[in-house]
Structure P
Amino acid sequence: MNYPNIALHVPTILLPNTKIDLARWAVIACDQYTSQADYWNKVEEIVGDSPSTLRVTFPEIYLEDADKDERIAAINETMCGYLAENTLVAQQPGFVLVDRKTSHAASRKGLVVALDLEHYDFSAGSKTLIRATEGTIVERLPPRIKVRENAEVELPHIMVLIDDPGKSVIEPLFNLPLPKLYDFDLMLNGGHIQGYLIDDPARLQSIAEALAKLAGLDLAGETDPNQDVLLYAMGDGNHSFATAKAIWEKLKAGTQDKTAILEHPARYALVELVNLHDEGLEFEAIHRVLFKSSLQAVLHGFEAYCQINGMGFSQQACSTLEEAKGLAGAADSKKRHAIPYTVQGGFGVAFIENPKLTLEVASLQAFLDGFLKRNPLSELDYIHGEDAVLELSGKPGAVGFLLPAISKFNFFKSISQDGALPRKTFSMGEADEKRFYLECRKITP
């Protein structure tokens with residue numbers, strides 16, 4: 001069942017059979033703990049010989065190992081074995097309603113669906129229904145493509161956001177009597193997860209109608225893949241979704257029958273939809289610290305950048321951080337971006353008048369990118385936590401910039417107006433809150 005006007009596909013989900021220990025089966029996203037070998041050693045110990053998504057995914061901590069080709073071959077072989085041995089069992093076509101408890105949130109609600117890659121374009125200026133929220137680094141795709149290109153099965157760690165302040169799509173589904181698919185604790189502080197199957201055609205139709213209403217679209221009739229309507233914004237897993245897109249485009253280009261290929265299962269990618277306004281989804285600011293530079297050089301460069309780009313610039317020194325944050329908080333962000341800064345022994349606020357971009361982080365990053373090109377000895381780091389910024393910027397030659405957490409109400413607006421956000425704009429929760437691999441889908445005929 002498809003809803004092409006809203007890029008929605010009803011998948012046939014594969015889940016482990018009832019003999020499989022789900023606490024060993026489910027493993028966190030491959031792009032987490034990439035510098036923490038101890039974490040993945042513990043995962044290996046927990047999983048042991050049990051069937052697990054650890055055996056059919058490629059943790060990125062191992063990407064540079066010499067045996068990566070052998071690892072990919074083993075992944076593909078294991079996938080085939082899981083299918084042949086009925087380790088993975090097909091459910092009725094439908095969506096999976098997810099309730100995830102983490103150490104930081106009592107509940108984060110989601111809906112596992114498949115999205116149509118025909119409605120996704122990660123290039124700059126894209127106007128498709130599904131859009132990247134941060135710039136896609138094409139150089140990061142080849143190793144991911146190598147893992148997926150011969151895979152029989154996909155496992156998503158992708159989280160896609162919908163902008164539903166009225167909570168009209170996902171939240172009402174928890175009032176329905178639904179069959180439970182799973183209910184268990186996730187390993188290594190991952191929390192607890194429950195999943196419910198939605199396979200009734202009338203309920204699937206009502207979900208599609210609610211999504212269409214969000215976008216102001218009709219479910220029937222023709223649709224333009226490049227219409228300027230944003231319905232789905234990538235949250236986590238942007239490069240995995242872009243990998244699926246790259247493989248889909250390669251499949252299309254390599255076939256003679258351009259009509260039949262449109263029925264290929266690789267046209268779709270499995271994701272978890274999450275409402276941007278879910279209370280369990282926290283957006284955390286990512287601050288900046290510039291090293292090997294002086295405050296005078298930075299402020300002079302910032303002023304020159306604003307003048308060249310038709311914006312005004314001013315700055316005000318402050319005696320305390322609280323004074324700087326107070327000034328920034330009082331600014332009208334539509335007319336004036338105010339960014340607190342901190343250096344050894346001082347604080348202040350940089351003001352940008354009539355900013356061209358929607359978000360403070362976008363204005364700051366645009367300046368910093370140019371500043372680093374002109375000052376190649378300077379270095380920039382992206383920092384979580386205000387205390388860490390204060391500590392680092394207290395060293396000679398360091399300038400810290402404190403950024404506000406991105407507003408959920410401005411998130412989709414900014415992507416629509418400015419395109420993909422600057423890298424390291426926001427973080428969706430902590431590492432142990434990221435999605436665990438659990439549901440699967442066959443991506444070969």
Structure Q
Amino acid sequence: MSRLEVMQRLAEKRLSQSEAAEMLDLSVRQIKRLLKRYRQDGASGLVSQQRGKPSNHQLSGAVKQKVLDFLKGKYHGFGPTLASEKLVEVEGLSISNESVRQILLSEGLWKARKERKVTAHQLRERRACIGELVQIDGSPHAWFELRGPSCTLLVAIDDASGKLVGLLFVEQESFHNYGRMVKTYFEGYGKPVAFYSDKHGIFRVNQPSVGQEAGLTQFGRAMQDLDIAILCANSPQAKGRVERANQTLQDRLVKELRLLGISSLAQANAYLPEFMVDFNRRFGVAPRSQHDAHRPLAATENLAHILAWQEPRTLSKNLTLQFKKVVYQIQTDRPTYALRNTQVTVCEDAIGQVSILYKMKPLAFTIFHAQEHQAEIVDTKEVDHALQKPPKVYKPAPDHPWRKPFPLHKTSPASS
């Protein structure tokens with residue numbers, strides 16, 4: 001209608017062609033074409049000639065069919081963004097995210113998320129420096145789909161830059177497994193100022209013993225030795241950075257593992273460094289400050305010792321101690337009274353190797369007695385893992401009396 005008004009004024013010589021071109025944001029040559037069609041066909045001549053015709057920029061049928069074959073085969077289950085990335089980077093096709101989304105919707109291969117009820121949460125600005133705050137969490141998921149066992153992915157993400165600084169596939173969340181992840185992180189980046197986690201029993205004593213104050217967990221003790229603070233969030237939304245990263249990983253990383261045919265923890269952990277580089281390139285942001293808050297490890301900070309399970313014990317008069325239902329006997333050439341009632345530290349590494357330290361020096365020992373297995377307290381998040389390994393069924397020895405036949409008693413002649 002605006003074109004019609006301008007053409008009427010132009011036909012009546014009340015407007016110049018340059019003024020009309022400026023008003024309609026067109027070139028003077030296009031104005032001449034429109035004026036010619038207006039004089040020939042009237043108002044209907046101003047309607048776009050492309051109306052009702054297919055767009056000149058639409059995908060060709062061959063390209064669309066090729067994309068559809070990939071989406072139904074190799075990239076089945078991929079979302080629009082990840083699928084378009086693979087089609088462009090791996091398959092060499094020139095296609096936009098929106099085109100892929102429309103194809104997925106038209107074929108019923110993907111549905112947009114339903115609008116959720118918006119819940120207002122207080123926003124927290126990112127920290128200014130990298131290494132100032134690192135969010136950590138464990139994400140149990142079927143990472144290998146049906147190709148391998150379910151496992152847990154330990155995730156560490158920097159709050160300032162949104163970049164992954166630690167990933168590790170493990171069977172379950174535990175102190176030793178978190179120790180393996182942070183050890184690699186410390187050796188690559190240094191020590192952060194603080195970790196931000198949930199209230200899992202690994203990071204926080206949730207049920208202190210009766211009559212005792214809340215102490216430190218093994219992870220808390222290790223971080224205290226390294227001068228790293230541990231902050232526990234009151235809700236998942238408070239540590240939303242790592243929670244959203246978990247959602248992204250459960251979509252993207254699962255698809256990448258499927259494309260590579262990875263189905264074991266060892267293969268997946270070997271691939272993670274390459275995946276982290278690509279993830280950080282796509283989703284990392286520049287921090288507000290260029291200062292790096294990471295601190296180097298001191299020469300006196302032995303990670304192998306600090307990240308080992310440590311418990312204090314008091315030696316008895318016989319120089320024995322008990323640790324995890326095993327009685328250890330200290331062996332020494334000195335008089336036994338020199339070590340009676342002495343405080344020692346029992347250390348257990350990730351592979352279960354035990355050492356006993358006195359004034360940071362190891363003591364020789366032998367295993368005196370191992371107690372029978374008793375009922376254990378299992379954390380709520382570890383129930384599934386505990387049930388995957390049922391206790392071994394007792395099998396009698398080959399010479400056990402139960403396996404021998406019952407003796408046959410011969411009847412006496414008198415009784416017959």
Structure R
Amino acid sequence: MTRKLRIFLCHASQDKPAVRELYKRLAAEPWIEPWLDEENLLPGQDFDVEIYKAARDTDAIIICLSKVSVAKEGYVNKEIRRALDAADEKPEGAIYIIPLRLDDCNPSFERLKKLHYVDYFTPNAHERLLKSLRIRANTLKIETSESKTESVAEAKPVISTDVDLDLYRFIQIPATEEAPYSFYIGKYPVTNAQYERFLNAPDYADRSFWVNFPKYNEDCILIGKWGSEGWDWLQEKAEESGYPLIPTYWDDENFGISNPDNPVVGVAWYESNAYCNWLIKHWSELNESRGNSGLRVKQIRLPLDFEWTAAAGGESSENRYPWDAVGKTTTDEKEIARRANVANNVGHTTPVNAYLRGASPLGVMDMAGNVWEWQANYSGEEYKDEKTLRLRGGSWDYDVVVARVSIRISLLPFGRSDNIGFRVALFPSG
């Protein structure tokens with residue numbers, strides 16, 4: 001092989017998480033050399049000059065588009081104009097510019113509309129993209145090879161619906177000072193796509209899912225069971241809107257089901273517990289069992305406060321974030337914003353796997369920012385003489401300070417908000 005096919009990735013900064021994954025998949029091909037600013041720019045280099053040179057010398061340009069980027073004015077539009085001008089110098093019919101839609105957006109560039117798009121949110125889109133790039137490489141006499149990393153059957157879009165089993169994985173948490181026993185916890189918060197299965201299930205309104213939740217006091221000690229509070233609440237709500245009870249913001253373009261890999265929001269504590277019970281019953285039928293081969297389930301519930309803390313890496317430093325090593329604390333607010341979806345980032349929820357640098361020491365993701373997460377136990381606080389439940393993790397509309405592991409808030413069990421979701425804890429049988 002004389003050289004690799006050079007690919008320039010044109011994108012808006014808000015789409016960086018998805019484009020970063022695209023870069024990794026292209027870089028895994030032995031015949032492709034992708035160019036991404038955060039990977040290829042060196043300290044001290046002139047940002048504008050280096051991007052211009054990379055775009056000028058590339059063999060093909062992938063223009064990544066989303067609802068965010070097409071509505072944005074600024075540097076990405078400048079890059080697109082440069083790319084279109086460079087394309088005018090290429091032979092007629094050459095595959096040089098490849099528009100790639102990260103979601104169902106509507107690009108406004110007239111000169112792009114004549115080109116066929118890659119819809120990267122559809123099955124096997126990555127393989128179709130590689131097919132176009134192979135044609136371009138063959139034209140330039142660059143030797144290509146089949147992917148060594150995944151087959152067509154295994155190919156998955158960056159934003160997946162029901163294909164990426166990693167989104168269904170559980171992480172084992174060993175016994176620690178915080179949690180004196182081992183258990184499993186969802187690698188990610190429950191997503192819209194996962195929760196939608198519950199909404200569409202014929203047994204959604206099975207009473208057994210909505211009653212007798214385990215009751216834990218503020219010290220996380222089991223003190224009995226809830227009664228029919230969840231079922232009674234569901235009946236009251238169903239009289240207004242029927243079954244199933246759709247989460248608040250379910251149809252919102254920034255929060256709802258049109259974003260399948262975003263965490264579900266607008267669900268009450270009652271609904272989160274009912275989902276756990278439904279998940280236990282249908283475990284063997286779902287992707288959770290496929291993504292966690294051999295894991296047999298005894299109990300699934302919301303995590304207790306100290307279990308969540310253990311999964312986040314502990315509270316060895318009062319101000320630490322989930323990704324911080326023991327005794328360390330990130331203080332640079334820009335660095336925190338690169339690792340967690342907090343206030344002033346994007347203004348709404350993001351895919352649960354968008355902030356890969358925010359992993360806890362055990363690999364649990366999205367524990368800072370994006371959404372507050374319901375816990376199983378009471379908080380020890382009251383509101384109008386009613387006990388409240390604990391929430392952890394910060395959210396997309398809270399400051400970086402609130403994303404610390406040590407921060408806790410509380411809410412009544414029927415509370416629903418666009419910044420509250422949940423993840424589940426699992427306890428195996430045997």
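Derivation of every value follows stated rules applied to the coordinates shown; laboratory data play no part. All values reported here derive from a predicted model rather than from experimental measurement. Cβ atoms are built from the backbone, for glycine too; each structure is taken alone.
Work out the source of 14.8 here, i.e. which of P, Q, R gives that when mean count of other Cβ atoms within 10 Å over residues 19-26 is computed. Among P, Q, R, the structure yielding 14.8 for mean count of other Cβ atoms within 10 Å over residues 19-26 is Q.
Here relative contact order in percent (Cα under 8 Å, 6 or more apart) was calculated and came to 12; which of the structures P, Q, R was it taken from? Source structure for this number: Q. In this comparison of P, Q, R, the computed figure 4.0 for distance in nm of label points 7 Å out along Cα→Cβ at positions 67 and 267 is attributed to P. If percent of Cα pairs over 28 Å apart, for residues 131-354 alone comes out at 55 when worked out from the coordinates, which of P, Q, R was used? This value belongs to structure P.
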